[in-house]
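Asks: Pasting the structures here.
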Structure P
Amino acid sequence: MQTGEKMPVYKRVMLKISGEAIGGEKGFGIDADTLAGISDKICEAYNMGVEIAIVVGGGNFWRGRSGKGMDRTTADHMGMLATVINALALQDALESRNVPTRVQTAIEMRQIAEPYIRRKSVRHLEKRRIVIFACGTGNPYFSTDTTSALRAAEIDAEVILLAKKVDGVYDSDPSVNPGAVKYDRLSFIDVLNKGLGVMDSTAASLCMDNKIPIVVFGLDRPENIIKVLTGEQIGTSIT
């Protein structure tokens, strides 16, 4: 790190990237320019010395709730497979930038990724490798937000960086209500009691019980990743 550059305020973080964010403006598929921009900033964060674990969603390909009339378990398994596509794309983009990366999946598919083993993922982080967790928790009825909370607790991450298409938490959907009010700070109790759509109640409860703070910010500007890591107050903080 060069003299004068801001120092990171976290040593080990969990970065949750929504699938829609990787889809760019269309929100579907993988937008190459968007993926490149995100990967550049993750690479920059890595070079700052931060240990980075990533959970990536699959909503740019498939959401379990999209399978109307479909068995919920089947629909959720399809969503888990969608996260693998994004994880491999992100791994490829990071390794093309000379950042060592490992993908671990909660459902075994040894030909393309490692099975999730907690001790191994922690060792990867200690050896300065980025770890990307795919396939959610490996179980239906759990979101990738819950996965990020669970894995963050397991690897002793100091914070969850929740990167979404929206730049924080609002009292209502800002895409529907132009007068929606953005929160700068919230407690987990506020999130649960007000039914705010930032994450599902299982994930919020898990973070609250394990005292893992969350910063919700917009990934429309990938440089926000660096701003959050260096302690700049953007988005919404949940503690």
Structure Q
Amino acid sequence: MSDMKYKRVILKLSGEALAGDKGFGINPPVIKTVAEELKQVHEMGVQIAIVVGGGNMWRGEAGAQMGMERAQADYVGMLATIMNALALQDSLESIDVPTRVQTSIEMRQIAEPYIRRKAIRHLEKDRIVIFAGGTGSPYFSTDTTAALRAAEINADAILMAKNGVDGVYSADPNKDANAVKFETLSHFDIIEKNLNVMDSTASSLSMDNNIPLVVFNLNKSGNIMRVVRGEKIGTTVGGDQDGNK
């Protein structure tokens, strides 16, 4: 593991990343591919924790726009993240990768409740830990969950896996042909330029705790390994260029 830049990471997986081209639900070939890539990184001795989103099944904001009370809509979204976590756990364990799911909302029959010290102990015992249920509170995104859990377990970096987007751009590259890709940014840049990377709460939390963020394309085979090795792919936010980790 000496050639790995990051020894303990939080991988932020959006729900859309698990849906693949289908755009909704869980796409079995996609989740299998993700699991196989994670196995390769895990076998190199990297400690991996994962935060999963639920946008492939439900979005709290969409529910609120339909007239649902916002907090209730967010709780539905938290349940969606738990469904994704259980599916990912099953896929990992089917290829002999020991995995634990911890939820911020207690569901003892299917997963452990989130306990910081227990999560760290799982990582030390070479188990992948999947954090589900968001923060357990409405009005907070899973991006904020990733930043919070990264601070709590002292992760070296947050790996922000995107579905088909290979970094941070000045504008949406799918809509603006003149969009410019950034190789490095500071966390303050993300907030000041209002770039669509993570919400402002997550960005502030990452900045305050000096946690680097690497935004990369999940759909390109081998990219997770390239990121943990420190290869220059995607966009690095924070890190060496502004005096952080």
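Please treat every number below as a calculation from the coordinates, not as lab data. Predicted model, so just to flag it, every value in this text is computed and none were measured. Cβ atoms are built from the backbone, for glycine too; each structure is taken alone.
Asks: To test your reading of the models, identify which of P, Q gives 4.0 for distance in nm of label points 7 Å out along Cα→Cβ at positions 7 and 135 when calculated.
Replies: P
Asks: Here's another thing I want to ask about it. Which of the displayed structures (P, Q) returns the greatest value of distance in nm of label points 7 Å out along Cα→Cβ at positions 47 and 215 on calculation?
Replies: Q
Asks: Another question about this same structure. If mean projected area of the Cα convex hull in nm², for residues 111-230 alone comes out at 9.1 when worked out from the coordinates, which of P, Q was used?
Replies: For mean projected area of the Cα convex hull in nm², for residues 111-230 alone, the value 9.1 is produced by structure P.
Asks: If mean count of other Cβ atoms within 10 Å over residues 15-22 is computed to be 24.8, which of P, Q is the source?
Replies: P
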